[in-house]
1. Taking relative contact order in percent (Cα under 8 Å, 6 or more apart) as the criterion, which structure among P, Q has the greatest value?
2. Kindly point out which one of P, Q the value 1.3 was derived from, the read-out being distance in nm of label points 7 Å out along Cα→Cβ at positions 73 and 89.
3. Given a value of 21, 18, 15 for semi-axes √(5λ) of the Cα gyration tensor in Å, calculated from one of P, Q, which structure does it belong to?
4. Tell me which of P, Q gives -3000 when you compute helix-only ellipticity at 222 nm (-39500 (n - 2.57) for each DSSP H run of 4 or more, over all residues; to 500).
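Please treat every number below as a calculation from the coordinates, not as lab data. These figures come from a predicted structure and were not determined experimentally. Cβ atoms are built from the backbone, for glycine too; each structure is taken alone.
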Structure P
Amino acid sequence: MTPKSLLRHPEVVSTLEELAEGRFQKVIPERVKGARKVLLTSGKVYYELLQKRRELQAEDVAILRLELLYPFPEAELREALAFTPRRPPWSSCRRSR
């Protein structure tokens, strides 16, 4: 992906209702029933992981987006990770330079 590529990405959309009544989310959870693994990421890496998950048909992997890195949203992340009683392992994924 190139810089500013998310401006034209077809999956990066919000409805008018979300814009009018929504709020900024520090963590955007994805609740996958029976998740065997959770990936934490931010930015455009999310869409790359989403595409790869579709290619591999790995529907048992949840991807959580961190939209705020500082100050770190610890309480919101704990709440997002509590979606399953099994507590699957999690990893962080980011783009390296």
Structure Q
Amino acid sequence: MAKNYFWVKEQADGSKLVGLNDQGRDDLGAISFIDVPAAGASLAKNGKFIAVEAEKAVTDIDSPVDGTITKVNEAIIDDPAGLNSTDETQNWIVEVK
């Protein structure tokens, strides 16, 4: 499922942070579970990225970017409620380079 559910922010070092945007929060509802690939995994734009269980859907969501995951936001793995925040310092999912 290719949806525009993510924001992507380029960092000074050339890496990109990827997080859940307002449309994703609105369409999915409160997220109760997220399955994210581990650091070192490769992503392909429009290829499988994450699996979520949410209030309105249980689905796989495609990646908005190409690259290799360099960092995973462990806080949202442990507590997916962080994805419901509009604060990008909390709702980022992965860093990709």
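1. Largest value of relative contact order in percent (Cα under 8 Å, 6 or more apart): P.
2. This figure was derived from Q.
3. On the way: P: 21, 18, 15; Q: 19, 14, 12.
Label of the source structure: P.
4. It must be structure Q, since only it matches.
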